[in-house]
Each structure stands twice: as C-alpha cells, then as structure tokens.
1. For relative contact order in percent (Cα under 8 Å, 6 or more apart), find whichever of I, II sits highest and give me its label.
2. So helix-only ellipticity at 222 nm (-39500 (n - 2.57) for each DSSP H run of 4 or more, over all residues; to 500), computed for just one structure, reads -18000; which one of I, II is that?
3. Can you rank I, II by Cα Rg over 2.2 N^0.38 Å and just name the one with the largest value?
4. Taking FRET efficiency 1/(1 + (r/R0)^6) of positions 6 and 38 (r between Cβ atoms, R0 = 41 Å, to 0.05) as the criterion, which structure among I, II has the greatest value?
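Nothing in this text is a laboratory measurement; each read-out follows from the coordinates by a stated rule. Please read these numbers as outputs of a predicted model, since none were measured by experiment. Cβ atoms are built from the backbone, for glycine too; each structure is taken alone.
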Structure I
Amino acid sequence: MPDHFYVYPAYLGRGLSRSDGRRLPEAETVPDLTAEEILEAAKRLGFKAEVESGKQYPRQFFTYAGRVKVTKRSGTTKTAFLRALAAEVRKHRPAGVKK
C-alpha cells in the first residue's frame, strides 16, 4: 500500500460535479483552487506535501492544474483529510474574495 496519496484541485473544486471529479459536498468546496493553495494548507495541517505541477487529472485531461503528493499519517482517511484541507483553505482566504 502506498505511503502517500494525491490531491487534485478538482477534488475540492466548486462548480464541478461528482462526475467531473469533485470528492466533497458542494457546501464544503472551494472556488478556483490551485495546487499551491493545497500545498500550503496541507503544510499548515502538519502533513508533508509537494506539488507536481505538470500533472493533469485524468477526468480533466485537457487541463494541467497539477497535483499535490501528500504523505499519509496513520488513522487519517483521504476523505477526512480532504474535508480538513477544504476547511483550512476557506479559513485562510480573505472574506468575500474568490481567488
């Protein structure tokens, strides 16, 4: 079993459908999310992470938005991490600004 998982911006993207790759309920998503924002939020949560900028999400093969490789911690599921990550990004964005 791998010791890491990947997070694509599409996983948390507001305006995307589940079939487009969104992994969280619409109310928990973030508009216009970048791989760099994911990286910073993951580091604030205490995870080791690195950006792989030239990568593309298979469901959106026409876009090179990059992905973030995050080292797993025991007891943390990917869904729980994605929820915490989205909350961390929303917390550090200025109110009213849709980056």
Structure II
Amino acid sequence: MSMTFGQDLIASLGEALDHASGTAGGAREHVVETPDVRSLREQLNMSQQEFSRAYKIPLPTLKGWEQGRRQPDATASAFLKVIARLPKETRDALIV
C-alpha cells in the first residue's frame, strides 16, 4: 500500500523527532570534521587575501569560515586538510 505525500511527510517528521530524542534505531549521522581555518592560515603565515588567492577560495567564503558564520562542506574540508599537509615548497609556489 503506497502512502500519500501527506502521510509520508508525517512519517518522516516522526522519524526525525525519534532521531532527535535519541529513540530512533538505524539512523545514520554523518559528521564532517572541519579544520580550524584561521589557525591553518596563521600557521602558514598568510593573510586572508593571500590564502584566498593562493587556494582559489573566495574571500567572503574564507571570512565566513573564520568568523564562524559558515562551515566548510565535506569537499572544502578535505581540500583544507590537503593544504595543511602540503610541503612548504609547494605552498610557496602557489602564492602568486
């Protein structure tokens, strides 16, 4: 028997409430670990402008991450982790 959209929506909301209260079983939660962008940039001894230009990250996006208004998504987090592991010579070559 197929549910109507309304019934499906109500069932989904019930599942969300169960998950939020910790009573749901089988729900998966994906946690994206985000690096401390400001700390990374400061460790590299780069200004926001230099970091933004070198790694092709829009300056408003970088500022939003550093100020806590936004969080890097999974792809950006992976990119930031790669940046953190780059050898100094490679990082220096990226700064134009």
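1. On the way: I: 32; II: 27.
Between I, II, the highest calculated value is found for I.
2. Numbers: I: -8000; II: -18000.
Only one of I, II returns -18000 for helix-only ellipticity at 222 nm (-39500 (n - 2.57) for each DSSP H run of 4 or more, over all residues; to 500), namely II.
3. Values: I: 1.00; II: 1.62.
Once Cα Rg over 2.2 N^0.38 Å is tallied for I, II, the winner is II.
4. Working: I: 1.00; II: 0.35.
Structure I gives the largest value of FRET efficiency 1/(1 + (r/R0)^6) of positions 6 and 38 (r between Cβ atoms, R0 = 41 Å, to 0.05) among I, II.
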